[in-house]
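Once you scroll down, you'll see the structures, which are given as structure tokens.
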Structure P
């Protein structure tokens, strides 16, 4: 099975580097799970009005 590569924009990388270690780890773990898309169950929703733009919820609801 082919895995996807997850690429981060430099601003996203900078944002992650400024987070506390616990939050950073949770987000990175979710991003790594995206490599197995679409064979995963994550809270992913398409952003209305945007082409090919989705959001992934990480954290408590």
Structure Q
């Protein structure tokens, strides 16, 4: 799990309306999400039988 230091922006009613992240934490989260998407695409292809499929097509 990725550890981030977030700051919450709360409105006058006490409801969280925004979250602030450092650029470094944001970049780490985006990279983590992209890695998870790649893993999910790979797992999906392992279940397919028959003809091989181009990796770029799977990623789309």
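Taken together, the values in this text are just the output of simple stated rules run on the coordinates, not laboratory data. These numbers come from a predicted model, not from an experiment. Cβ atoms are built from the backbone, for glycine too; each structure is taken alone.
On distance in nm of label points 7 Å out along Cα→Cβ at positions 12 and 52, which of the structures labelled P, Q is highest? When distance in nm of label points 7 Å out along Cα→Cβ at positions 12 and 52 is calculated for P, Q, structure Q comes out on top.
Starting from the value 19, 15, 13: which structure in P, Q was semi-axes √(5λ) of the Cα gyration tensor in Å calculated from?
Working: P: 19, 15, 13; Q: 38, 13, 9.
Structure of origin is P.
Match the computed value 22 of relative contact order in percent (Cα under 8 Å, 6 or more apart) to one of the structures P, Q, and report its label.
Working: P: 30; Q: 22.
Matching structure: Q.
helix-only ellipticity at 222 nm (-39500 (n - 2.57) for each DSSP H run of 4 or more, over all residues; to 500) computed as -11000: which structure among P, Q? All intermediate terms of the calculation are to be shown ahead of the outcome.
On the way: P: -11000; Q: -16500.
For helix-only ellipticity at 222 nm (-39500 (n - 2.57) for each DSSP H run of 4 or more, over all residues; to 500), the value -11000 is produced by structure P.
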